[in-house]
Structure I
Amino acid sequence: MQRLHQHNIENNGNWDVIIIGGGATGLGSALDAASRGLRTLLLEQSDFAKGTSSRSTKLVHGGVRYLAQGDIGLVKHALRERGLLEKNASHLVQKEEFIIPCYDWFSVAKYLTGLTLYDWLAGKYSFGKSKFLSKKQTLALMPGIKEKGLKGAISYFDGKFDDARLAVNIAQTAKEQGAVLANYMRVVNLIKNGEKVVGVEAEDSITKEVFKVYAKVVINATGIFVDEILKMNNPNAKKMVRPSQGVHIVLNKHFLDSDSALMIPKTADGRVLFAVPWHNHLLVGTTDTPLNEHSLEPRALKEETDFILSTATSYFNTKPTEADILSVFSGLRPLAAPTDSNSNSTKEISRDHKLIVSAKGLITITGGKWTTYRRMAEETIDLAISQGELKNTACITKELKIHGCQDREIGNYLSIYGSDQRKIQQLIDENPSLSKIIHPNFPYTEGEVLWIVKNEMVETVEDVLSRRLRILFIDANAAIEMAPAIAAIIAREFNRDKAWEENQIELFNKLACGYIYNIKAKDIPALAM
């Protein structure tokens, strides 16, 4: 992406809305605002979806767990949004069968009853009907499941997607609607006129240029970082967010050997654990560990990965070990901070979103989940319109197709790009040397990477391997092996020198080592030392 020059941002006159944060909520808000005709600027301190929004369990769902907690309203809204997302991003959102293995007949009755209610709440947005599977049917669908004591299973349907790729497509859609989006642009201060927030001061992390930009409303959609922005307005502001860490591990798909996903309804800590087929691998998670600090690169605790392995082990025929973990990644959920500062439980903290006017001209939105990003954005922009006395135009995102939207082709991995896949193929057809495969274990070609570099707002090797191709999240060692080829393609396209290339490889290797389970110093690639 060509870096934005000062006049692109500052000489555009006052913005109607400045959004801080390029995760699901910020991007959704930018799309909603721009599609209503508002002059919209979004600033993200790193890459789009760098934080929480690329680190989910990859589910588009109503929340079976919330149903068990009796939060019917939250589930009903989420199921409706699930249906809209499948329609508007059909290249990315797939229906997925989930299997709940049952080892006693009480569980069969309990889960079938609950999931029948789940189906009913979905109404016309239903993804499929829940049903009981016999032991024989269960083992045929999921040969890797533990057979001893198995009575049968409940099958139900939910959605699966690629979170970071959806973020990129929403960013592209927002641009098509007229928004200006800048990644690697960190807000360092709020600009105030008396008590009113009238703009932000931002630093370009790459060029080190500093910008002052003004708007009628500033939206703080920074997730786990909302408190930093709130303290720019009021140094004594009370904490609004308490991070909770969710960890995932990735294994070879042979551990379940199934196209269906496994749902473990009650773990030792009362959570739900999933094992989901994803990018031809098996994603297993997640945990719920309250933390007192946060960062862009959280690290899994050993007890979290141990917990995931031991829980999976009690349901898999073949027991995964530490050596089987291809990648481990962590995400931080921005949960509402408990009123009791000594509380160490995340059980009672609301999973729903919070939307508040933090000061005149400053709105804060936090919480929620990927599935409901569109609805959260609609509420946020409705509030921004009333607070900023902006032109009141109705939200149109219920019907708005996301960039790339078209029906997915089974068996064609490029179909994740939706309508862009034809352009990628055309690029390769015009220059057959671009058909070269980058890594023997994956189908990705040089042409695909060149397309990403030209069209998907990347700046670094990490952007490509982490959030565009997802390799870092799937197989961290393979990502390290691919880094030199990716750096070379970016360097050619952006006219960077050899020193830039080597620095990018070194930075990426250091980062990737944090995704390799139990890495020892002697195993770290030379460049990362």
Structure II
Amino acid sequence: MQLPARILQHRGDRPALDLDGRLRCYAEVIDTAFALAAVLDVADSGPTGLVAILAHKSFSAYVAALAAHLAGKGYVPLNIKFPPQRLASMLCRSGAGVVVVGSEGLGVLGSLLEAVGPERQLTVVGAETESFGGLPGAHPTHRFLSGRASAAATLPRPCRPDATAYLLFTSGSTGQPKGVPVSFANLDAYLSNVARHFPLEPTDRASQSFDMTFDLSVHDLFATWSAGACLCPVGDTTLVNPARFIRDQRLTAWFSVPSVAMFMARGRSLQPQAFPSLRLSLFCGEPLPVATAEAWCRAAPNSRLISLYGPTETTIAIAQHQWGPGNGRDSGRNGLVPIGRVFPTQRYCLLAAGRQVVSGPGRGELCLSGSQVTSGYLNALDKTSAQFVHLPEAGPDPWYRTGDLVEEDDRGVLHFIGRIDLQVKVNGYRIELGEVESVLREASGYDGVAAVPWPAAGGTAAGLVAFILGEASDDRPLFTACRKALPDYMVPTRIIWTRTLPLNANGKVDRNALIGELDRQQKQGEPPHER
């Protein structure tokens, strides 16, 4: 059964969305989505047939994603907090000809249209509004429509398995975000594994904590609605410490990055028996520390705790490890919960140096293949050929090179060891350090730039610190340049001017030495200074 059909079978008065104190049933969600889908069905979606969504954790945002699928189209989420130039780049590169905007996106719509320019003609659809203020007059080359159709179309449209269900942009090492098209077949394969390994029930109340530009949001939305459960979005400010939200909303299913749980533990919110209503707790996006997992289990004693693993290129998550009281600390490596085991319907192998497949237990770069693995990057053959490779000794199918160094133990359990490249995670967001460094090089006029994750714990970092090899100058223009080009989570928290950059044996910048110096300064209580 295709994804839209799974959701339509729940049509009725059952709760589908509990948002801002208002409960919306499946009948209301589906009727609104059908009306919007009828508009999208006749709108020119551009060469890729994709629909861009300029909204954030709103009724409009969720309905627009469903409406796109009902119209047989994929969607491209645009974060209203991103700089307009970045949004324009994502929109133009996606090829989307339609932008669905929620009321919360109207404030940035004008800046986005300015950045796109009049040459590219777009159809702007108001999901819940018919008023766009003075925008139609200021941007006459674009078309503005209401999301409420006057005539019903023949819906839902069939979704081709190989067509794009959603397109996300991840950080790129060259300074250009990489587009990852995920097909309907990829998404259906993932949802089938969810139903098999950690299913939701119609009576569940599930959290929605991720922005739609984060692929874990796809699980929140479609795993919940496919099961006929109720979606409960967590406000951005509440997400810092959602303990009260979990209790007040009587959540039965929780999904977040481990950083949220770590912050809750530091804030002493993970008290024993704190969340008795939870029956399923999922964590993904970064390694989960064992200490955090144990604290969560004490706080949610009735819940299964599952740590998920999966790059965007492998559709949300492709491996799992259930943590429980019987596992003990010796089940992990370096104080981290294991990656676990890849879903039985998917395949994995480890690559040693020289692209030699590791036979049996050992250590190497994790490579993944199967129905959840995407076909490559959007209009980027060179990047695709570098990351999606053929390994003759592992079969004819392409394999995605994750860049993660892992170890397989004698039980077949995978453990995260580290990264083999310059990709890091900050609060669960995947970042290519080269993208940040590219912006700083251009803004500062200096070539010697190195960004490092710091402070870091448990495989993720709270932020970035940038070092610039040059004469100390005013940092403010550099921070301004970063904020114009990068999302907030990629903007360095500190810039340090230095006269030298340490090099390793290969003549490359020794980032570990820079992190070590930051750690030393923190321990000794020294203020940041030029080195």
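Laboratory data are not the source of any read-out in this text; all were calculated from the coordinates shown. Predicted model only: the values in this text are computed from it and were never measured. Cβ atoms are built from the backbone, for glycine too; each structure is taken alone.
From I, II, which structure was Cα extents along the principal axes in Å, for residues 305-448 alone = 56, 49, 23 calculated on? Clearly, the read-out refers to I.
Looking at structures I, II, which one was helix-only ellipticity at 222 nm (-39500 (n - 2.57) for each DSSP H run of 4 or more, over all residues; to 500) calculated from, given that it came out as -10000? Label of the source structure: I. Given structures I, II, which gives the highest value for relative contact order in percent (Cα under 8 Å, 6 or more apart)? Of structures I, II, the maximum of relative contact order in percent (Cα under 8 Å, 6 or more apart) occurs in I. Each of the structures I, II was assessed by FRET efficiency 1/(1 + (r/R0)^6) of positions 281 and 369 (r between Cβ atoms, R0 = 25 Å, to 0.05); the largest value belongs to I.
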